[in-house]
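Given below, in the form of C-alpha cells, are the structures.
Bear in mind these aren't lab numbers, they're just calculated from the coordinates by the rules spelled out. Because the structure is predicted, anything quoted here is derived from the model rather than measured. Cβ atoms are built from the backbone, for glycine too; each structure is taken alone.
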Structure P
Amino acid sequence: MKNIRYLFFVILMPIWAYAQQSPTITCLDVDENGDVTIHWLPPAEPAELKAYDIFYNNGTGFIMVGNAIPGELSFTHLGAQADNQSQKYRVDAVYQNASVPSEIMQTIFLQVGISADLNEATLYWNPPANPLPDGSNDMYYIYMEDVFGVLNLIDSATSEPFKQQVHVCNKRVNFRIELSNEGGCITRSNIRGEQFIDVTSPDKPVFDSVSINYIDGEPRIVMGWEASVSEDVIGYILYRWQPNWIEIDTVYGINSTFYVDTLVPACDTIHKYAISAIDSCGNKSIGTFANPLQNIRLIDIVYNPCMLEATITFEPFIDYEADSITFELKGNSSAGLYQAKIDRTLNAQNYDRIENDIITAVDSNLRVGRIYDYYIREKVYKGNTYYTTSSCMQSIYTYGYEKPTYSYFVNANVMPDNQIELTIDYDTVVTHSYLQLWRSEPGDEVLNYLMTIPVDTLTNNPFTVMDTSANGLLGYYFYGVKTMDSCNRKVLESNRLKTMALSAVIKDRDHNWLRWNRFEGWKAGVEKYYIYRKDSSLEPVSPIDSVYWYENEYIDDISNLNNDAENLVYWVQAVERPGNNFGFKEKSNSNRAVVIPESDIYFPNAFKPETEEVFKPIFRFLGGSNYFFQIYNRWGQLIFETTDPYEGWDGTYNGSPVMQGTYIYKFQYLDVYGNSFNQRGTVTVIY
C-alpha cells in the first residue's frame, strides 16, 4: 500500500503545480483624475481559480485594493492618485489552496519641464517595468494637446527625456505617454502640462532687393525678401526712414515676399527701407535696420553727339557688410535689347572712396537717331549669396551732329544810356548750337570774345541782347558773331558791324560842329544819316536834317534858337538802304553828344505885371552858373532876389503890387567859359 500511495503522489504533484499559475499584467491605464485601470491576462490553465486579488504598494508594502472574479480581466483603482506619482501594482491569482502573484508593474508617471524661454517642453517618464512587459513594442508614443484640447500623437521615442517646441502664445499645454501591447492593451501615463508662453522672436528675414518697377506706366519702388524660415511667421512689417524709422505697412502671409511703395516718388530721391517678421503671437523679429537697403538714384544722362556717347552719373548704395559690390549699366534702345557693363567693383578696401559721392559710367559707340533707355543695377555679394537694388530708367535720343547754315548780325544800336543793343538773326533749325559774341575795344578793330548764347535758350528770332559793358561815349565798337556747332566747333562767322561814335563841339556862338565815323556792316549799306537835336526835356519826333551816306560831318546853325535850355544833345541815326537779302531795313543810332552853348542875355526895359508873368533876364541858352538876380526900388530898398534861373519877379513886394515907376535890377552870372557877367539897369513897371 505504501508503494501505491507514493505512486499517486508522484503522479498528482505535477498536475497541481501546473494549475496554480500567475496572471500577467498587460497594461496600466491612468485616467485624467489619477485613477488606474489594471488590465491582465489570466493564467494559462486557470483550473480551480477562485478570484483575483489586486494589490498596490502604498510606500510601506503592498495592500489589497480590490478583487475580481474569474473571467474579469481588469480593475479600476479609484483614488489611486497616479497623477502625482508612479503607482506599483500586482495581481494575485487565488486558488483553492494558494495565491500566485503576477510580476509587479508600475504606472508611467510623466513629468514636464519647461525651458527658460517658456516655449520648449522636456518630457521625463519611467518605464512600467524593466525589462518591459512581454508583448510591448518598445516604442513610447508622445501625445500633445492641440488648440481644441484634444491629445494628438506628435512623435515617438524609445526612451526619455524628450524635447518638444510648443508654439502657443500663452496657454497651458498637456502631454501624455502611451506604450502599446501586442494584445491591443495600452499603458497610458498621467496627463501633465505647463503654461507655455511664446516670447521668442522669429528669425530675421533676408531682405534681398530694392528695385524700380514700372506699374501702370509709373515708376514704383518694389521691395523683395525671402520667405521666413520661422514656421509661425504670419507677415512682415515694412519700414521707411524719414528721418526716423516709421512703419509704412504690414503684409500678411509667410510667403508674401514683395511690397510696392506707392507713397513716395521713386526716381528723384533715395529712400532707405528695412523689414522685420511678425509671428502669430505678435513677436517681431530683429529688423534689418543695421543694414537697410535703398534704391539707387540715377542722377543724369548727358549725351555727347560729337563723341556719340552717353555719360551716366548715379548715386550708389554701399553695404558695409558686403564682400563686394558690382554695378551694371543696363537698358535697351529702339533698335533692340542691349546690355552695357560697367567694369566697376567695390570691396571693403575702397568703400570709403565712394561714400557720399557718385559713380560715372560711359556708354560709347552709340548710333544716331535712336532712343536709348538706361538703368543701374547693383549686386551686393555676401559670401555665396547676393541681393540687388536698382534705379529708375532714363532715356536719351541720339541726335546727330548738325551744322548751322547761317547767322547775320542785324544791328548794333547805341542806346540813350550809351549801352549798345545788339540784334542777331540765326539758324533756328539747329538748336544744338551756340552763338559767340565778339567785340573790339573802343576805337579798335581787333575782336575779343564777349559772351556765348546757347541757341536752345532763345525764344525770338531775331533776338536782341544788351551789351551793358559797352560805353558809346568812349568811341566806336566792332561786333561780330561766330556760330559754334554742338561740338563747339566754329562753322560760321557773321558780318561785322561798326557802331557810330559822334563828337559835337561849338564852332562859334551860332554854330555847332558834328562829326562821326560812318556805320559799317549792313548787307545793303547805309542810305543816309539823320541828324537829331534835343533842346528840351522832350525827345524830338523828327530829325533836324539829313546828309548822304558818304558824309560824316554836319554844321548846325543855332542862331534862330530862342529858349533857355542848359545844353543841346545831338545824335546821328544811320538808315539802311533797301535791298537787304535777309529782309531787314534797320536804323542805328550813335552815342549822344552834348553841347553847352553860351548866348547873349537880354533884359526888357518895361514890365506890365497884369499881362506878363514875371520879369527876368532872357537867355537863348543858359549853360553857366552862379546865377544871382535882384530888384531894388528907387530908394535902394531890396524887394526881390533869387538864384534860380527859372524864377522871376512878379511885380509885388510883401505880397502886394508895387507902384508904377522905375525899378533897378542887378544881375551876376558866370558863363560856360568861366567869364563873370555883371549888369545893372532899370525897368519901368506899367499898369
Structure Q
Amino acid sequence: MSVQGAFPGLEEEASPVDIARVLVDTDLPHLDKLLDYQIPEHLSDGAQVGHTVKVTVAGRAHTGWIIERDRIVPEHRSLRPIESVISRLPVVTPELVEYGTHVARRSLATLPQVLSLAIPPRHAGAEEEHASHSRRPSHPRDAVVDAAGGGWQEDAEGSAWSSHEDGVAFLHALASGKNPRGVWAALPGNREEQLHEVLVACLHSGRRVLFICPTSQQAEAEAATIRAALPRARVSLLHGELSSRDRYASYLTALDGQCDVLVGTRSAAWTPLPDIGLVIVWDDGDDRLREQRAPRVDALDIAVARAHLHGCALLVGAWARSVKAHSLVASRWAQSLHAGWEERRTLAPRVVVPDDFDREREGLSAHLQIPTSAQQMLRQAVKEGPVLVQVPLSGYAPAIACQGCRKPARCTHCHGVLSVTASRTITCSWCSRDTEHWRCPQCHGSQLRAFRVGSDRTAEDLGRAFPGIPLTVSSAQRGVVDRVDTKPRLVVATPGAEPRADGGYAAVLIVDAPAIAGRSELWAPQEALRRWMNACALLRIAPVRGDGHGGAQAMVVGGVEPLLAQSLIRWDPTHFATQALEERVELAFFPAATIVAIDGPLGEIEALIRDLSASTECEHVGTVPRRGSYMEDEANADPLSVEVRALVRASRARSAELLEALRGIQQVRSAHKRPMLRMSVNPPELF
C-alpha cells in the first residue's frame, strides 16, 4: 500500500510545510502546550511569531498566540490550518512567555491564563493607528539616556538616599547598569526626592522603568509627578480605568519601546518592556495588587520573576513592610534600604499611641470611639488645616451584637453579618435581606448594640461635636475623594480612600484599632500596620523642636499591641516584619514553606491526598468543611460529595516537587474530562 493510500491527504513524498506552534487560549490544563498548525500560503506573511490567530480545537474555534514558527515535513499526519490572523502586530514576546511560564507553574495556573491577563483586549483602531505611526528610534539607548535630562550626579553628597543605609550604593549600581535589588522603607520627608533620583539613575544607564501602583488614581498621580520632574521622559499609563482603545495603545507603545517609564496597576506588571532596567512595586502589601482569579499572584511575584529571569533591578517600596518583601531580605536575595533613628526622627511623622496606663488615667472616656484626648487634639489641629479621621469600616453600624450576651448578630437565612444602615434598618451584609424582629439564639434577647461603628456614624458624631466645621466623607459607598485643600476641614475616610491634602494634614486620628489588628487571621497585624502607616504618611511633616515634639501628630486609639505600637512610634516597620517572619518560620507558614489549598468533594480530596503522600514528601495539614457542607447541614445524604478544603504543606526545598505533582494531577483530570479541583498556592486569605 502506498503512503498516500495509508494516510489520505499526504503525497508519496511529503514536501516541507510552514507550521506555527500555537498556544491556544483555553483554561484546560492538558492543553497548556504548543500545538502545531499549518500556515496557509495566503497567511504566510501575517502569521508571524507573537501574532494572535484563530484556530480550531476539537471542532471549536479558539484564539491563540504563535509562539514559534518552523518548516517541517509532516510525518504520517495531517495538520489543521490556521483559520485567520487576528492581530497585525506581535503582542507576545519570548520574555513574556518565559516569566509567564515561570509564574504559572509556581501558582498552578496555565500560561494561557497568564497571557489573557497580560495582554489587553485587542482594539483594531488602536492597532491600525499604532502600525501607521510606530517608528523605533535609531539609537534607542541614547534616547532613553536623554530622557534623564542630565539630572544624574556622580557625587553622592546631598543625595536623598544618603538617609538610608546602602541607599547611595543602590543608586550608583543602578546608574552604572547593574541590577541591584532593594526593599525600601520609605520616609514621608524625602520619598519623592528618592524616587526621582532612582528614575534618573536608571534612565542614565540607558534602560527603562516599570512602576507599579495599587490603584489607577495613584498611577495617574505618579505619572503626572514624573512628567513634571522629567519633561524629556516619555511616560505612559496602563491601568484598568482606561478605555479599551487607550489601554491597548499603551500596551503596544510599551511593547515597541516608545516609552521610557511605564506606570500602571497590577496588570501592567506583566507588560514586556525592551531594555527594562528597573521594576518598582509600591505598597506591595495592598490586596489590590493581587489577582482575584487564576493565577492568584500579586505584582511582587511577577516583579521577582522578572528580576530573577531577566536580570533587571528591583525596588520594593512602601511606608510599611510586608512579610513577603522582608523574606527577600532575610534570604539575602535583596538588600534592606532603611533609615537610621536620627533620619527617621527628622523625616517621619510623629505618632502617639496611648498605652494601658494612658487609658487608665483618662478614665471611662478612653473606651469611647474618640476619647477626650483625641477630641482635644482634633480641636487644636482643625484650626491649622484639614484633619483626617481614619475609620476601619464604611457604613453606619457595619457590625452589631446582642446587647445581653454580646454575641455577634447573624442573619437567620444565610448566617451573614447583620448591620444597621443610616435609616436604622437592620440588613444582612451577605444576602441583603432586611430583618424586622431579630432575637438572639443564645440568650433570646431582642436588644442590639453597635459592635463596630462605620464611617457614616463617625461623621454624624463629629458633625455634632464640631458644628460649623466642613465635613467630608470618603469611602467606597459614599465615593472616594481625591484631594482636599488647606482650609480647616474634618475628613472621615476608610483605609485606601484617604484624600491627599495640599501640604499635608494638620493631624491624623485612627480609631477602632482592634477592628483589623484584633482579628484572628494571620495577616491582620501586618495589614493593620500598613493601613495605619499609609494614613500617618499623609501627615504634615513639621520640624521637631528641642523637646522632641512637633506641631503635627497622628494618634491611634482603641488599644494597640506593644509590638505594633512601638513600630508606629519609632516608624520602624522593619522591626515588626522581622518579628512576624520569625514567627512564620517557627510555625512553618508562608513564606517559610509552601501551602496549597485544595477545594473539592471530600471523596476526591481524600484520594488526592493519598496519591500525594505516596509520591511526594508533603504534609497534610488538615481538611475542613466549607460553607454548606454536611457538617453544617445534617440532611446531606452523601458525605463523600461534601465540599471541603484540604491544606498540604511542603518545605521550600520540596515546593517544586509538590507543585509539579499537583500540576500533573490537574492535567490528567482535564484530559479525562473529570471535574477540576480548585487549587490555590499560599492562598492570600490565609496569609
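Once FRET efficiency 1/(1 + (r/R0)^6) of positions 299 and 571 (r between Cβ atoms, R0 = 25 Å, to 0.05) is evaluated on every structure in P, Q, the highest one turns out to be Q. Look at Kirkwood radius over Cα pairs in Å for each of P, Q: the largest one is in P.
Comparing relative contact order in percent (Cα under 8 Å, 6 or more apart) across structures P, Q, the highest figure is found for Q. When mean count of other Cβ atoms within 10 Å over residues 379-386 is calculated for each of P, Q, the greatest value falls to Q. Each of P, Q could give distance in nm of label points 7 Å out along Cα→Cβ at positions 91 and 483, but the derived value 3.5 comes from Q.
When helix-only ellipticity at 222 nm (-39500 (n - 2.57) for each DSSP H run of 4 or more, over all residues; to 500) is computed for each of P, Q, the one that comes out at -9500 is Q.
With respect to FRET efficiency 1/(1 + (r/R0)^6) of positions 315 and 371 (r between Cβ atoms, R0 = 30 Å, to 0.05), the largest value across structures P, Q is given by P. Of the structures labelled P, Q, which one yields 15.9 when mean count of other Cβ atoms within 10 Å over residues 267-274 is computed from its coordinates? Going through each structure in turn, the value belongs to P.
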